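Below are structures written as structure tokens.
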Structure P
Amino acid sequence: MPSSYDEVVVRSIAIIAAVVITASACAPAPSTPSSAPTSGSSATPTDSAPATVLEGLADRPVAKGTIARRWYTTSDGLFADAARVSIAFPNVDAAPGRPRARLRSTGRSVDLTLSGGQWTGTLPLDGAPPGAQTVDFLIRLRDGTDAVIDTPTFMLSAPEYVVWTLDFEGDAAGDAEMANTAAIADGLGVPMTLMWNPRVWTTTQVSGARADAMLAWTKGRLAKGDEVALHVHMWTDFVRAAGLVPRTAPNWGGRSDGYDVPLTAYDEAETRTLVEFSLRLMAEHGLPKASSFRGGGLFANAANLRAVAALGFTADCSATPAGPFGRLQLPWTLAPDAQPYYPARDDANAAGDLALLEAPTIAGNTYGQSASSIDAVAQADLRMIAPPGRPETQKRALTVVSHPGTIDATERAAIEALFRAFEPYRYDRDAGPLRFVTLAQLAKAYSR
């Protein structure tokens, strides 16, 4: 028995404490708040969201994606295309699903942003091969998977170009003919490369008033975005004004005024003198420095082109397929469908390292043509590009030549018929990969 009351109390307290300690050790741990989602809202985190953020849609929504254009072209140094895409989710808050668009051929995807009820974005096209392209519109679901909502398509093609060059010959061009020329350009949306000829300022055969009218018209076209380039014929009065001794032979037409003497009759130093003189006259009359060139009659050789390149020109269109021209044989050995190239310094017909793009004039001369006769030219041109609806695998260029001084009603109809033949191919109509450009723009598109 306990020796005293106090001893009994002490023993009782010890026994109670031991029981409490034992009970505590056997009991489950108290619960604490958890950040884990309930079974009804669980989701796998996306690659851009922390694990504690709920993200994703419960079900795959129904929506239709759209692409801004049916045709796009590969990047060419002039135009850098990217596909503008959009999709709407009626009555669905798509934000938790992080809408995206993916170009299937490259696997590249972009997040879309909400704007005016549409989820929009821009898909880069670099690295995609020419051909039919599919865009996958994606949404993230709560189980962590991506659902494809829609798969619209478009066509990607290498670009095709048509360059309309117009040679002033150094003689008088009338108001009616220039008005017809402008009407074609404005009516059909075709930019012009106007090959100005400064001989009008060195001859008595063109009045000052007529030269002023031609210059005013040209400056007006320049203000509209057309290009002013340089075109020279070896008129004897022009060559003499440049400080050189003029020649009358060889010639392709039997004339005696030098108009039909090829530029190839003049060497590199003489060519430089003639071109420098031309540029000076143009600058004195308020025209910008030209960057594109063509020799009269489509004649030029390596020496001529070296002189032109040394003066800062970036493009020439003197080249043309092999063949005769009047009494003379052209200096070119090119194929009928020859494409732009950089010529060799010692051979204008061969590819090389001269810093001057050669854009052969292969798409026809509209002089003397009618709406019916031009059809053969148009069909030949169309055979040099991809058929309607088909993509081009490599860049292609067609250069056409006309003359502002000869475009009467008949030739105007011919040119309009020629250009309308390209309607099923035009990029600005979203019908194909073909763009009308200036020669300066073509030089940028083919820049190295």
Structure Q
Amino acid sequence: MSNATLSTEPLEIAARLLELAEAAGADLADVVAISSTNASTTVRKQQIEKVSESTSRSVGLRVILGGRQATVSTSDVSDAALAETVETALELARVSEPDPFAGLADPKEQARDLPLLSLFDEQIPQVDGEHRLAQALACEQSALDADARIVNSGGATFSTNFSNFALVDSNGFAGSYTDTSASMWVEVMAQEEDGQLRNAGWSTSERSLHRLDQPEDVGREAAARALRQLGAAKASTCEVPVVWEPRMTAGLAGIVAGAANGEALYRRATFFADRQQTEVASPLLTIVDDATMTNRLGSRPFDGEGVVTRRNPLIEHGVFQGFLFDSYNARRLDAASTGSAWRSVGGLPQIGSGNLAIAPGETTPEQIIAEVDDGLYLTTLMGFGINYTTGDFSRGAAGIWIRNGELAEPVQEINVSGNLLEMFQQIDAIGNDTQWFGATSAPTLRMTRMTVSGV
């Protein structure tokens, strides 16, 4: 599919389906159309394991009829199929329960002038199978060559994507944008003296090719992470400082965004309920959700309802600023949309974040570790032990023990636990080493005390 087709066809299909829905009697309607091309090459032990390339096109219709709403999607964009889609959507709406909050976005909040966010890299549609193969091979080979104890591979994959998202509605909004992404991932295994294997992986993903880490660097990082697990043992139960490596800190940003979800507030299922504009964390902590950042994976000129995207502070110097809303949940709580609606062709708008960024501090990660006499450097979290209503946190973990300010022996089969509101208050150092992990940037972070227990 050509770039020109990608940039125009979804918007034309969406407009055609909207016209049919309005003619059939829908009170309100909106249409999402997506076209994308994905390609990936996977190698394992320097042999091609899988090559795939696909182009997909789909369109989704939401109709609102007398306060009743329904959604239907299809990948068939023939005139007959679109007519059938409209008929099915209206039939489903007629048998649905009325919802007083069902509706489209406020036209005054919708984007009219789309910002230029550099979401499309013209090089990515030109990437061929030979290039993908070379990158995957180099990535895996670098990991295998790192140390004789790296004895096996889970494979390396290089992928590219370019797509177009279009949205139109009966309020008069019509917009589309084209974006690209590329990613690389590898997993390898290091062998213990007793033959047991320790696996670890590493990845890089960006909007543009030139932002990706070099394949050799990705491979070496995966190998280093596997090697540093060798000889890992359990730790005794204790309360100690915990230093979160940047990748783990990025997960904390995701937890904050989940707790700042407006639907969770409506259900009273968030520990941030009734805490807007109150101190919930150390003054060192600032977390921002921003879908307007140039050339980032979480950026877009408008959200899944056409509302203009924006910078939404979540925590600013320890103070909780507010919740993320789509239009539906904003109406339920007498609030305003924050441009945070995400949309698939087959469903209703859902609240989500754009780019999450934890502001860096001024301390080096080496200094943060050096100030810990006895504690944990956290490198892995497992499981889903988070209660968003109470803030209770308990997850399986692994890492490296810190002794006298230095990284010492690896530890595994442990649990780290606490209450998130208390954990956020106990942040006493944030590093200057911000790294990007997909759509999240985060630095090293230290909490003065958490419970670490053997499993």
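Where a number appears in this text, it was derived from the coordinates with a stated rule and is not lab data. Since we're looking at a predicted model, the values are computed, not measured. Cβ atoms are built from the backbone, for glycine too; each structure is taken alone.
Could you tell me which structure in P, Q was used to calculate distance in nm of label points 7 Å out along Cα→Cβ at positions 243 and 307 as 4.1? Show your work: numbers first, answer last.
Values: P: 1.3; Q: 4.1.
Working through the options, I get structure Q.
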**Message:** One of P, Q was used to compute distance in nm of label points 7 Å out along Cα→Cβ at positions 267 and 355, and the result was 2.5. Which label is that?
**Reply:** P
**Item:** Label whose coordinates, when mean count of other Cβ atoms within 10 Å over residues 99-106 is calculated, return 17.4 (choices P, Q)
**Value:** Q
**Asked** Among the shown structures P, Q, from which was the value 4, 17, 22, 16, 10, 8, 7, 4, 3, 2, 2, 2, 2, 1, 0, 0 of P(r) over Cα pairs in 10 Å bins from 0, in percent calculated?
**Response** P
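Ranked by FRET efficiency 1/(1 + (r/R0)^6) of positions 291 and 323 (r between Cβ atoms, R0 = 25 Å, to 0.05), which of P, Q sits at the highest value? Please list the in-between numbers first.
Details: P: 0.35; Q: 0.95.
Answer by largest value of FRET efficiency 1/(1 + (r/R0)^6) of positions 291 and 323 (r between Cβ atoms, R0 = 25 Å, to 0.05): Q.
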